[in-house]
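Below, each structure is written out as structure tokens.
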Structure I
Amino acid sequence: MLTGGCLCGAIRYRATGTPEFQGLCHCRDCQKLSGGGHTGFICFPKEAVAIEGEVLVHQGTGGSGRPADRIYCPRCYSPLFGTSEVMPGKINIYAGSLDDPGQFKPRVAIFTRSRQPWDDGSRNLKCYETLPDAG
């Protein structure tokens with residue numbers, strides 16, 4: 001089980017079961033979201049994640065160019081999750097929101113076409129220029 005929440009404690013979550021995959025996303029949206037070179041994510045089926053507290057949803061366009069939602073705490077604005085039209089029924093927990101970030105075990109890197117030259121965090125992972133299905 002993974003647990004986590006926002007900076008102020010207003011939102012808590014727990015995810016049960018085995019993550020479908022874990023990785024780093026280098027799309028420009030994730031760079032802006034994190035204020036760094038990538039966002040770490042852990043993908044679960046939506047039904048495996050229980051969320052306590054009211055969340056703020058920002059609807060936009062993901063790195064794929066398709067609709068995606070970013071989910072935040074409405075009090076402290078901590079980024080917590082993401083969902084995307086290209087991954088129906090899935091929720092991506094942002095690794096930085098975990099109670100124990102040491103549980104995060106990235107295996108893949110996506111949208112490496114946007115990886116910044118100074119961001120070496122994913123060089124030893126299986127890398128995809130966009131999404132795994134898209135090459």
Structure II
Amino acid sequence: MANAHLDHHLALLAHLRSILVALGEAEQILDDSHAMYLERYDELLADLPNDPEASLYLGQDLISQIFQRYPQIAHLVPRDLLWFFGGDCLHFMPDEEIEMYQTLEEHRFKALENDEPFDWHQEKQLLAMPTQASKH
């Protein structure tokens with residue numbers, strides 16, 4: 001189950017990388033440091049599956065940099081990645097969203113402890129439903 005959780009975030013990182021590559025190909029980047037940024041991003045993609053704990057700081061740094069270096073795509077950063085890496089990434093999340101992710105993690109850990117299946121997407125939708133219903 002823990003591998004599915006990591007695989008989910010690796011897929012999100014791969015998708016975000018494709019957006020970053022497209023940004024460079026569209027020549028929307030004015031400096032040469034974009035290639036070095038992508039190299040570090042690739043390091044993260046390679047190291048994360050082998051040592052998730054040690055990769056957290058690099059992930060926090062790279063995801064946070066998107067908001068500074070590439071504000072035009074900041075809205076495309078998956079919220080799940082902000083939560084996954086935590087630390088400075090949490091500054092880009094409102095308190096209500098952090099609370100929802102905390103509850104989501106509690107449910108995930110409870111399922112892991114009880115050796116039960118856990119569907120991240122489904123549980124996330126269920127947690128978001130009461131918030132949406134109260135807005136009507």
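Computed from the coordinates by the stated procedures, all read-outs in this text should not be read as laboratory data. Only a predicted model underlies this, so the values are computations on that prediction, with no experimental measurement involved. Cβ atoms are built from the backbone, for glycine too; each structure is taken alone.
Brief remarks follow.
- When Kirkwood radius over Cα pairs in Å is computed for each of I, II, the one that comes out at 16.2 is II.
- Taking distance in nm of label points 7 Å out along Cα→Cβ at positions 15 and 103 as the criterion, the highest value among I, II goes to II.
- For helix-only ellipticity at 222 nm (-39500 (n - 2.57) for each DSSP H run of 4 or more, over all residues; to 500) computed as -24000, the structure of I, II it came from: II
- Structures I, II, by relative contact order in percent (Cα under 8 Å, 6 or more apart): label with the highest value: I
- With mean count of other Cβ atoms within 10 Å over residues 39-46 computed over the structures I, II, the top value is the one for I, the highest of the group.
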